[in-house]
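Multiple structures follow.
Only the coordinates and a few stated rules stand behind these numbers; no lab work does. Keep in mind the model is a prediction, meaning the values are calculated, not measured. Cβ atoms are built from the backbone, for glycine too; each structure is taken alone.
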Structure I
Amino acid sequence: MTSSPAAYDTLKCHFIDTGRAPDYYDLIVTGDLGKVGHSIVMDFFRDDDIELDGIYNDCGLMMFDTDTQDVHAGGSGCGCSAGVLCGHILNGMKSGQYKNVLFAATGALMSSTSSGQGESIPGICHAVAISTEVEHDS
């Protein structure tokens, strides 16, 4: 199970709705799709002829060292997203490393009984655009 299709759809809709290209952002981050999910999102955008290299990352990939830590496909989406946003990203914005960040947290809609029901588990994603720049009305 992965929330990659939900992340792709949310990000794509954001770009269409706002008229912003991905390179408007210094960082676009999902969390936590891990190595597999990150690759799937990249493939979806490549199919649209949109390249996200150098802009797009994933909270799980930013939090864990997949070469030395056995995290399989990733960690906790809410844990990785919160930790990376409140630590690395907000500190990077405070220091001036990032001015515009698109933060897209992902997750699954499941309960303690849903996994035993044999049904698919819907993946979800919501995006928040965070900026240190002040927009002025003209």
Structure II
Amino acid sequence: MTAPHEGALRAARAEDATAIAALLTAEGYPAGASDIVERLRAFDDGRSAVLVATAQGEVVGFVAVHVMPRFEHGDRIARILALVVDEGVRERGFGHELMIAAEQHARDQGCAFIEVTAGHHRPAARVLYESIGYEPGVAVYLRKRV
């Protein structure tokens, strides 16, 4: 899939681990390449996916999407667990393309919905999500450390 920014999207590979770790670390989620290799293995289940955006052969962003069955209905839901684009190439369409690819993955997996959370400290992410049709306030997101 080629984007208007002259980049491409593809499934993440183990050799992308260093670049993905650097992107996560830059966003405040420290990770090493070995951590990412482990996480990529966990997402290699046929339903979930990690996709990378590349520009001139370099990984400049990624999205991780997880598909799960819903208990209250007989369908599935997809959840974007991470979306990161290198700060130096933001606002060039990479995030949008990664989200479109995640949505296609969700459709391919028979999902009824796809959801994403945007922290209050990341207003630009929320602007992106809302610009492509995500509705705020559909549910309240609560969490507790266990």
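Observations, loosely collected:
- If distance in nm of label points 7 Å out along Cα→Cβ at positions 28 and 124 is computed and equals 1.4, the structure in I, II: II
- Of the structures I, II, the one that 0.30 was derived from, the read-out being FRET efficiency 1/(1 + (r/R0)^6) of positions 44 and 68 (r between Cβ atoms, R0 = 25 Å, to 0.05): I
- Structure with the greatest value (metric FRET efficiency 1/(1 + (r/R0)^6) of positions 12 and 84 (r between Cβ atoms, R0 = 25 Å, to 0.05), set I, II): II
- Entry that produces 16.0 once mean count of other Cβ atoms within 10 Å over residues 36-43 is calculated, selected from I, II: II
- Read-out P(r) over Cα pairs in 10 Å bins from 0, in percent, for residues 20-99 alone, computed value 17, 46, 27, 9, 1, structure in I, II: II
- Here relative contact order in percent (Cα under 8 Å, 6 or more apart) is compared for structures I, II. The highest value is that of I.
- Structure (I, II) behind the derived value 12, 41, 34, 11, 2, 0 of P(r) over Cα pairs in 10 Å bins from 0, in percent: I
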